[in-house]
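What follows draws every value from the coordinates through simple rules; no lab data is involved. Predicted model, so just to flag it, every value in this text is computed and none were measured. Cβ atoms are built from the backbone, for glycine too; each structure is taken alone.
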Structure P
Amino acid sequence: MAYLDALNKVTITIDGRKTECVAGSFKGVPFFFESAEYSGGGRSVQTKSIPFSDLHVNEDTGKNVDGYTFGIYILGDDAESQKDKLLKVCNESTAGELVHPHFGILQARCTSLSFSYDNRLEYISGSISFVPEDNSRATAKISSDLSGKTRQTAAALDSYAMNEFENSFDAKNKSKSIVDSAVVASQKAVDAVYSARSYIRKADAFVRKVSQIKTNAYTLLLAPGDYIARIHDLISLSADVLGISSSGVDGNKRTVYENMDLMSFALAATGYDAISQKNSKTLQTSVRMMAAASVARSAVDIDFQSSDESEEVQSDIAAAFESLIEDTDDAEAFSLLQTLEANALKFLRDEQQNLAVIVDVEIPRAQNALSLCFDVYGSLDKLDDFVDRNAFENPAFVSPDLKIKALSK
């Protein structure tokens with residue numbers, strides 16, 4: 001993924017055409033650019049002719065130094081001030097942090113900076129060039145806060161779902177049949193959420209919230225914004241908030257799978273008139289979208305024990321999102337879902353590199369689970385996982401004939 005995917009973008013008018021510019025910065029001073037150039041490939045070769053012959057010798061003095069050049073724009077009412085700040089940090093003798101659109105964050109020095117002025121324009125244009133401090137793109141940090149981006153996109157999808165419901169659901173001042181149909185649809189949606197969220201059904205607070213929504217459905221539906229906010233509360237509630245102990249099972253993982261079930265929530269039309277059918281579809285879509293947001297938000301908080309576990313969850317999340325995306329015909333929702341899926345899965349893939357893998361362990365003699373765990377890990381910190389992963393029938397006697405699975409680290 002290019003680092004520019006994580007940077008701010010703006011659209012400005014340059015010579016009468018709309019141009020998308022991407023944000024970068026040097027030592028914290030921002031600028032925008034339409035394109036960036038890289039130079040430095042190949043070797044630095046000094047060629048010397050041998051006098052009185054047609055021969056020459058090449059002296060390889062090393063790899064060419066990397067160079068990064070931008071055609072930049074400084075925008076806004078404070079463009080002149082920003083230009084002065086950029087000039088100041090570029091003139092400093094020390095290296096600083098360069099945020100590059102493709103190579104990420106690296107330490108660099110500015111080698112040249114120029115500006116162009118045109119009183120007709122609302123920006124200052126220019127050119128700026130850098131060389132890296134250690135001449136090594138391999139050391140550039142190209143990761144971004146994908147966890148934060150995932151949460152941000154999940155929040156945007158939540159807002160989309162709730163706003164669409166509030167603006168589209170229509171039961172106020174309607175005939176009794178339409179209102180009755182809306183009540184039936186709302187209760188079916190609540191039942192679906194209650195059924196899916198099996199892990200937190202034991203909490204009295206959750207049960208009370210469900211009961212209040214179903215009991216007051218008629219009144220709540222007259223204020224769609226209030227109703228859908230309550231449904232969102234049911235979908236996004238975590239076990240920790242309700243004071244439920246995970247008891248060895250990661251609550252965030254349970255939330256992910258519960259809400260993946262809700263991503264396929266189907267609500268049959270509860271009335272034959274056009275308004276009732278539209279209300280049913282609106283409610284179905286909102287529940288699905290809020291469930292998808294909760295899936296992504298919880299996924300980045302899962303405490304995975306192994307790479308294998310992470311890979312399995314990623315596969316399930318990808319399948320759930322692709323199914324929902326395929327069933328989505330609204331352009332904004334489609335874009336939000338694609339972005340949310342990409343951010344969440346990229347985060348999980350990056351984190352997976354730091355996880356242990358499951359390996360087979362041979363044991364030379366019969367032992368009990370305690371001593372075997374200590375032999376494998378050197379401590380008893382992972383005893384619960386060790387016992388659960390191998391499902392010992394009798395932890396007091398582990399036969400050497402059994403195939404023992406353990407984490408690689």
Structure Q
Amino acid sequence: MVLAGLRRRFYLPKNAWVLALSASIWNIGGTMANPYQSVFFSIVGADAVLIGYLLAMSSGVTAIMQLVGGYVADAWGRKKVIVAFSFLSATSAFLFIFTSQSLLLVLPVMLSSIAGIYGPAFNATLTESMEPGLRARGLVTFTLVTSLPSVVFPYMGGRLMQTFGTYDGLRIAFFMSGLFGVIGVSYRALRLKETYAGSETEKKKKGIVGLVFGFFKDNAYVLRNSSGEAKKLLIYSVLASAGTGMTVPYTSLYLVGVVGLPPEFYGVLTNVAGLITVVLLLPASRIIERIGLRRSAIYASVSVPVNQLIFVNAKGRDDFVAWTAIGGASGALLGPSLTALQADHSPQEMRGRLMALFSVFSLITAVPASIFGGYLYGKLGPLASFMASVPIFLLASLTLARIGEPEKRAPELDLIVGKDVRRQLD
């Protein structure tokens with residue numbers, strides 16, 4: 001009975017479990033290096049403007065790859081593209097080990113961006129493996145499984161920098177990222193099952209030529225025929241990405257390089273944010289199920305500009321800890337509710353392409369946003385980019401407030417769905 005209760009509370013079907021466990025293993029290494037990526041860029045000679053251009057290039061290439069990836073996921077199926085390009089993404093981390101000049105950063109950044117083609121297939125496989133009535137709960141459980149094992153490893157990345165020096169410490173961190181990535185993706189390749197075999201019509205198109213001519217037309221069709229609510233979610237993605245692109249790449253640069261926080265303390269802040277997110281995921285799932293996806297996403301979204309104001313007005317470590325705590329709490333509520341909203345407004349036959357468009361619009365927006373943020377940071381002062389993001393995040397929240405709840409089911413219907421799923425689990 002206890003085991004059955006846990007399985008109901010931590011809802012995660014088999015395919016979603018494979019994706020979660022493989023991502024969890026990968027994250028153990030990735031979280032040692034990823035929080036300090038901009039610091040590594042700076043160490044090998046990139047200034048804030050060049051970092052902005054590098055990240056803009058990454059976003060632009062990833063946007064193109066995800067656009068193609070959404071089409072491939074719906075045309076050819078999910079598993080092949082997930083496995084092949086997951087391996088490419090994992091191994092790209094090894095290239096940082098041999099990077100000693102800023103221009104060489106183009107190679108690992110480009111390779112990792114090309115590997116982004118598997119993102120739409122991953123998201124489609126994850127969401128369509130879950131019962132719609134329990135999708136938010138499943139996404140919470142997915143986030144819990146992928147985040148919990150790695151919450152302490154950003155601190156380990158900081159310790160590596162303190163022990164071996166910034167450059168050599170981060171080279172070790174990138175090696176660990178590649179190693180754990182290969183281990184996690186190998187498990188994914190062995191255990192993942194196909195959830196959607198693809199369209200027979202699209203499979204008959206001739207090779208890459210058919211894809212190139214087909215996917216532009218097809219994605220235009222998906223965009224035209226998506227619901228009004230999906231279009232609003234696309235607008236929200238654009239605005240949120242603009243604010244994020246202007247700030248996230250420069251957070252570690254500001255805290256470590258300008259404020260002077262020790263790298264391991266920045267690692268602790270990252271650990272705290274991750275731990276708070278993990279601890280609050282289960283209460284967040286109850287909140288989402290009780291008040292609905294839409295209101296959950298709105299409440300979490302509104303906290304983002306407030307937290308930015310806390311960041312720019314921070315006077316000491318206690319203020320940065322408060323900023324971290326609010327960010328972690330917001331992430332616990334916003335991530336699952338927003339992803340579930342996107343999935344619920346995407347019919348299965350075009351879910352891969354529509355989920356890809358959410359990412360593509362965000363990534364395209366991140367191209368000018370990263371460049372603009374770099375110029376603000378480098379030319380007007382380190383806090384300029386963070387201040388400029390506040391009204392953008394506010395506008396994003398207002399856009400999200402205009403989106404309706406996906407489908408209002410009667411409470412008794414939710415109970416029926418829950419019983420059906422519980423019957424399957426038991």
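Using the calculated result 16.6 for mean count of other Cβ atoms within 10 Å over residues 31-38, pick out the matching structure from P, Q.
P
With FRET efficiency 1/(1 + (r/R0)^6) of positions 111 and 255 (r between Cβ atoms, R0 = 25 Å, to 0.05) computed per structure, which member of P, Q shows the largest figure?
Q
Among P, Q, considering only relative contact order in percent (Cα under 8 Å, 6 or more apart), which has the greatest calculated value?
Q
A value of -14500 was derived for helix-only ellipticity at 222 nm (-39500 (n - 2.57) for each DSSP H run of 4 or more, over all residues; to 500); which structure in P, Q was it taken from?
Of the structures listed, the value fits P.
The value 25, 62, 13, 0 for P(r) over Cα pairs in 20 Å bins from 0, in percent was derived from one model only; which of P, Q is it?
Q
In terms of distance in nm of label points 7 Å out along Cα→Cβ at positions 55 and 319, which of structures P, Q is highest?
With respect to distance in nm of label points 7 Å out along Cα→Cβ at positions 55 and 319, the highest-scoring structure among P, Q is P.
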